[in-house]
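Please find the structures below.
Bear in mind these aren't lab numbers, they're just calculated from the coordinates by the rules spelled out. This one's a predicted model, so the numbers in the text were calculated from it and none came from an experiment. Cβ atoms are built from the backbone, for glycine too; each structure is taken alone.
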Structure 1
Amino acid sequence: MYLNQRRVSLPAFLLLLLGTWFIQPAQAAVRLPAMLSDHAVLQREAPIHIYGWADVGEHVTVSFHEQKLATVSDALGRWQVWLMPEHAGGPYTMTISGANTLTLNDMLVGDVWFASGQSNMEFPLLGFPGSAVMKNGAEEIASATHPEIRLLRFERNSSPYPLEDQGARWTLCTPETAAKFSAVAYLFGRELNQREHVPIGLIDSTWGGTPVAAWVSLEGLSADAGEMPVFAWRAGQADLSAAEQVRIAAEQRADEAAKAAGQAPPKHDWHPNLDSWAPSGLYNALVAPATSYTIKGVIWYQGESDATGPRAPLYEKTFPAMITDWRTQWHEGDFPFLFVQISSFTSTPSEVWGTVREAQRRTLKLANTAMAVTLDVGDPNNVHPADKQTVGARLALAARAMVYGEKIKFSGPLFREATVEGAAMRVWFDHADGLTAKGALTAFEVAGHDRRFHPATARIDGGTVVITATAVEHPEFVRYAWANAPEATLFNAAGLPASTFTSEDSLTSPCPAAFPGGCPQ
């Protein structure tokens, strides 16, 4: 009826539709990922990846600082170009032309660092109001105006499949933007900017209270059958989800009762977001969208959520698997991966922080990795220590030495080997110049063949420590700073603390070091 009223014949109508279909691609807009935006930092001295979407077969031209490249979008509408490496500098303008023209302003070329992990990396300069504040936080925020530092903060998200994009864009570093940004990442970036005199781009991709398995791709997890417990734990979360619903309902009733009585609502325990615990869920949403963006390296602070007895021994496998996985996904080779060893916190007897700290130390076997030890700046009563300045500075030390080539000390004493000398054991360290104790030399334990550890007496002998325990006549194993919140006093001349360690071969043996008191009888 409508066609007859308009006096359009059927063949003419079909031609109209076909004509519209053929004309439409020329009108489709070229689109960029959100992280290619105004104020972005592009990685210096490396091929620069510029990419996006358009209609199939669309011609796209990218112009940037005396470079100009053209390409055609593929059968899925994706397009990409690789610009030649640039030296640090800017600000520059980038123009992307197709059916439409996009102009990106105030772009810098410098070093881009991807900061990730759980709450101690997420912890902003503003702190977590009501639960944790930052040392000198107000002063740090007030002085956070740095034109050559740019910030990009991903919003929390989880996904069952890898995402190509996320919604956050680059911002200038100002007191307003820095206040809600990762304190550790900001302090790290500020140090590098001031010392290396290059623009710094910082990407904050964090979610508190999350396990390492959530940050590994499914490819990375499935590459090793030893990671299967991760999926078994996920299957068990159906029961956890039901229990969580019961807890939440009970808390809501308690809140309502308090309100009706004119009282303040009671405090409740923290609840994990179960979506954030899904294997690969955070990789898919918070890492995958960045893997097409060229970076200098990664800084990482996580592990507290993996300190429970069943999970902790697996961290020795999953954490290095994550690093290898990210390097594979980014296609940039063994880029620098700098991480923070979890600090000291009393926690609960069901958690074994020493096991996770040792797993992190053993991850240093991977190339281009470095670890910032923070045992001396932890807070036994708060999982979020206030001193983030020391953490950022120690990560920056590692970057300055390992990445930027400065001849500086960047690591505290690291366990090399232990030898038996009669009834004593001698521990040898790397980075042991000027080995010293700040106060009494404590936190050493030894064990015999039964692997039951006993407190020991220790003394420094040059670059080694000699340990004895009257309860162990024939020592075979030694460990240090194994408690959740140890009194760790061993340092080197650079003022950097020694790491937790155990001389046991495996953390996942039938009688693992995860048992705080040694093997059960």
Structure 2
Amino acid sequence: MREWQRTAGLAVALAVLAAAAYAPSVRCGWVWDDVNLVQPSPALEDFAGLRRAAATDLYHQAAPRLEPSPYWRPLALASFWLDTRVGPAPRALHVGNILLHAMATALLALVLLRRHSPASGLAAPALAATWWALHPENVEAVAWISCRYELLCGLALAGLLALPWRPGAGRAALHGLLFLAGLLSKDGFGAMLIVVPAMDWAERRAPTLAAPRWVAVACAVAAWWGARAALGLPGFDMPPLQELAQVFLDTVRIYFLRAIVPPPLSIGHPYAPGGALGMAIGAAILLGLAAAAVWRRGLAAPVAVFLAGLVPAAVAIAKFGQVPERYFYLPSIGLALVVADLIEACLGARRWFVRPAAPVAVALVTLVGVVRIEARLPDWRSDDAIFAAALRADPDDAEANLKLGIAAGRRGDWAEASRVLAIAQRTDPHSGRIAGALAWAMLRSGDLAAGLRQAERATAIDGHQPDAWYYLALARHRSGDHAGELAAIERILELSPDFPGARAGRAFAACEVSGRSGCADEARRAE
């Protein structure tokens, strides 16, 4: 009973601590992608809306005009629906994020307590769990509603690690269900497959005993993949293997170092390849962690969690050129387990001056993290606050300038919109979204030639975005190129058959191209 009270008491205390630290985020509003992907989601309306949203991808459910994407996250949408049954959005959604982080903290504490014997005391589990719960790199994941996917994955992973292994189909099925929950939260959770055999290897479990859990997890993956296929979702566009390997080593380096010294907090950190030196540092960290896992089997699962969690991060970094804070959330669970082992090793050292080294260092880093969290949370109150904060950290931040340029355009300040969007394009010249936004601003301000050039650029960079083809169709219409306008609209309908006004626009453009009398009246009737 005393052991149970000790375990439960620490888990609850740490959960309360995590919730208290993030309590100010309850006052935050809709920020950044929330406006496009969460706020308009039918999952916030009623159960019928949830079913519609869960039956398609993340982008298409919020904006049917967009081309279907490979991102399918029905469990996250279900959690949004559940939150809004309790209270109004966005407040209830922020409360949901805080509770999920608190629960993940409690589960991580349980994992740590099980890994460390009562004789070693509470110092290592308590300090490591607190370090993770209050690490400033996790602010984005907790304070931003659109990071619900990361939080659910973290909770599923912590549950997978915390659930004690027992022989039999029943316990194996529970592991399979937890893995399926992670997959339904975010697609990248599939990389955690390697963690299951790593756990069995660390515990010296015979393959015949481990097999039922492997089968259960494999069934979870098959069920998830089959559901995606049944819904007709597109597959993932992976970068070339050689490029991905290079980016992965950079990713290992970046997030391992961020665990020790977090950079200035910002909405996006542009990816700057580390070159030969960066790859060498990343390879050294990777090999060092792998060697530690071989030397001490108990580190196999933590190392697998950290490295596997960085695989989807590396894919995203290679595709989008950003190294955001939210990618730290899942792999850092593995680092927290390593930190606990390091603290315990120091506490058990023979030399007296070694014993306080790791505990004091982790405690100081955690205190600094608390200060940075409380300073950072107000930046998540609104779009203006978060993008202004990003520009304070980096005046050339492409994402911040893009969003501020769009906001200026919505206010009708087209000169400011064009100026800010031009800064964004200088920083990220290969962004189709920025080129499309510039086309929109220039067309609205009356600069037809520049608008046409930017629309052509947007479709050349990213030909899968129907909005870019819409701006190209509009520019060609205004320039009198109705054949080109018709071709652009046909492309819109290929990508998004439900794009608003596209069918009527095709009818009018076809009318202009044919020059047939009475055609305009037919087009109006078709509209």
- Query: For which of 1, 2 does log10 I(q)/I(0) by the Debye sum over Cα atoms at q = 0.10 Å⁻¹, for residues 155-314 alone, calculated from the coordinates, equal -0.44?
  - Reply: 2
- Message: One of 1, 2 was used to compute helix-only ellipticity at 222 nm (-39500 (n - 2.57) for each DSSP H run of 4 or more, over all residues; to 500), and the result was -7500. Which label is that?
- Response: 1
- Query: If distance in nm of label points 7 Å out along Cα→Cβ at positions 123 and 491 is computed to be 1.9, which of 1, 2 is the source?
  - Reply: 1
- Top of 1, 2 by relative contact order in percent (Cα under 8 Å, 6 or more apart), largest first: 2
